[in-house]
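Presented below are the structures under discussion, each in the form of structure tokens.
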Structure 1
Amino acid sequence: MPLASPPLLSWSDLAREDGSRILRAAAVALELPPFSIAAFRAALSAGGANDFYSNGDYWWPDPAAPDGLPYVRRDGQTNPANFNHHRLAVRRLRDAVAALGAAFAITHKDGYATKAADLLRVFFLDSATCMNPHLRYAQAIPGVCEGRGIGIIDTLHLIEIPVAIEALSASPAFDGGLGAGVRCWFSAYLEWMLSSPNGREEAAEKNNHAVAYWLQVAVFARFARDERILAECRRQFMDVLLPGQLAADGSFPAELRRTKPFGYSIFQLDNFVTLSQVLSRPGDELWDFESPSGRGLRRAVAFLYPFLADKSRWPLPPDVQAWDGWPTRSPALLFAGLAYGEPGYLELWKRLPSKPADEEVQRNLSITQPLLWLDRA
């Protein structure tokens, strides 16, 4: 990654900046008993106790039908009665393991690694409690379908598990066999993502879903050490995602057409920038890549930055949900600020809230511990 010399914010600087928040989150994680999705059975699921299940966010019972079926869509309006337990379990695991990984990285205290190992074993490896490595029943719509390709976005939060394990593996308290077992789980899930009809459908989406899909594929392939798949991720970034979704002015038109254009634009930029963070390497950088028409990440960050700094300048109507919760500390500001040597991005990142209270905003943050994503050198 082409950093300024010397870097505007080193790994140690970030550890000091974010250390108190990291240790508070890790303290909460230390008190958690091991848990899994198997503890929450979905009555409407076509799968078993170990199969992930969720409902489409914007689908509601039809008030004109006696049984409410089939559900009808209200774009941008999340149905609070939908089954959400498995999503919350995935996010709770991510929050805990990422915090424990970051806390170990800055303190080298093995207790954090021991706790993370207990949580990972129950969630991914124990036969009675483990989550099966597929999402066939994600974002089901009652009365319409048992699951959809766009449900794969529900595991976006799992991208922090591999980077946390990389940090935790330095502890003698973190069982190497456990790490290998979780790596096998992610390899199996990656294979399902790439080969299943649901996965192929999600990969071909023309909006944020495709970017979130390829971000997962990239992180899981890096964890599985699969250079062939990583090369395909780079091709998708350069030949499909960026030229297909980024406008000449740096905006994301497919996100601006939604009823929550501000939140969706932030979500999309965060994932695009994180994808560059994951895939860039010496001699194969994506930060300064531009399509033949001049579209590139630098322009995308520059487009959204003024509105992150002053939301009142946003030219479109406010989002129908979670408008007051945005913006928060965006990984796009941190990663792009380092990549482009832009102190303004980094200063804004420091000023923004580090722990959003809004549930919808929390759900749309794929990264909670940016320290895990940076090279310590």
Structure 2
Amino acid sequence: MHLEKIKGVKSKKLDGKLIVLGVTGSIAAVESVKLARELVRRGAEVIAVMSDAATKIIHPYALEFATDNRVITEITGSVEHVELLGQNGKADLFLIAPSTANTISKIASGIDDTPVTTMATTALGSGKPILVAPAMHESMIENPAVMEAVEKLKAMGVEFVEPRREEGKAKFQDIENICLQVERRLYSHEMKGKKVVVTSGPTFEFIDPIRFISNRSSGRIGLEIALEFWRRGAEITYITSKPPQLSIPDFEIIKVTSVQEMLDAALSAVKNNCDLYVSAAAAADFTLEMSEGKIKTAESLTLNLRAAPKVLKEVRKIYDGHVIGFKAETGVSDDVLEKIAREKMAEDRLEMVVANDVLKRGMGTEDTRVVVITGKRKEWIEGMKSQVAEKIVEIYLEDCP
């Protein structure tokens, strides 16, 4: 009951989901408490299962505190493995994090001599989803027998969180990346097989090597929309000047700086079998010739600005597919904002337009208020950008299939 104050405080992405967290004898087991807490913050209920080796690294009480559930350290007459991961089991996902080479090899061979491997055997037999986050020395994960076991499990439908390769180790992946893959595994996959290109964030037009013209855009709404489509199975190309610290499959990040670099990247990406282009960037309207050296301080400085290319309009010259466009205004009424949005929708041939007044919030803030317009509806949405992005994607999937 002590988790009520933190459950779902970060998001509701895993609301109503029961995750069995398998913890094995890797030193990375010390991170499992933080992982369990983060899953709870996203709305999940978590039940931990530990191998005997794992209990030598962290005490079960730590995970009991983190999950507010009794930790399973042995299979008893209550047949916990069947209750949770059998054909009618209560759990939605079996997440093994961290997983040792020993555990991976045993599961691939059908060996279930620990509570964790018994859970895995049961989940494989009942078709429950399994996600594995390895953590071990790099020489172990490169062992041909372990590599063969990984490929064998992938063929059975088991998904893996790729470890971070650093300092001769295959380290436990960042908790944020693990949680995102959990969310994707448990989401519906309406966008599976689709390629989505997203441009997001500001551009930086340099005056000299150390000064530039830009704006307050954080790129947050574009990132959240990209992640929402990704959770639903899409393959994402994310083009931005503010790359996120993410390492997840099917999510390519292309870092750009100027509006011309963003345009070049967008044109290249939409040519590659793109199914949807999301134009969420706050690209510069003006650019200029950069001085090769630092401009000396003076009482006044005149800059010769020229109109920058419009990324969306240039993309539209070569791309006839689906497009979501964005329009930012300042200090206008709702009626005027809607009128401007509809004009943009017609001019740029958009399936959907998202418009907002960024005078007080929306640009550089965590929350926003937008109007979403499609051929079937007009709807105002207000809240944190992650929530707004989720609603935008839901409307797109309903109105613009």
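When FRET efficiency 1/(1 + (r/R0)^6) of positions 32 and 304 (r between Cβ atoms, R0 = 35 Å, to 0.05) is computed across structures 1, 2, the figure 0.50 traces back to 1.
The value 0.35 for FRET efficiency 1/(1 + (r/R0)^6) of positions 232 and 336 (r between Cβ atoms, R0 = 30 Å, to 0.05) was derived from one model only; which of 1, 2 is it? The structure behind it is 2.
Taking distance in nm of label points 7 Å out along Cα→Cβ at positions 40 and 192 as the criterion, the top-ranked structure out of 1, 2 is 2, with the highest value. A value of -0.41, -0.52, -0.76 was computed for log10 I(q)/I(0) by the Debye sum over Cα atoms at q = 0.07, 0.08, 0.10 Å⁻¹; which of 1, 2 is the source structure? Of the options listed, only 2 reproduces it. Among candidates 1, 2, the computation of distance in nm of label points 7 Å out along Cα→Cβ at positions 72 and 320 that gave 1.3 used structure 1. Look at mean projected area of the Cα convex hull in nm², for residues 48-143 alone for each of 1, 2: the largest one is in 1.
With respect to relative contact order in percent (Cα under 8 Å, 6 or more apart), the largest value across structures 1, 2 is given by 1. Using the calculated result -15000 for helix-only ellipticity at 222 nm (-39500 (n - 2.57) for each DSSP H run of 4 or more, over all residues; to 500), pick out the matching structure from 1, 2. Label of the source structure: 1.
Quick note: the coordinates plus some simple rules give every number you see, no bench work behind them. Quick caveat: nothing in here was measured; it's all calculated off a predicted structure. Cβ atoms are built from the backbone, for glycine too; each structure is taken alone.
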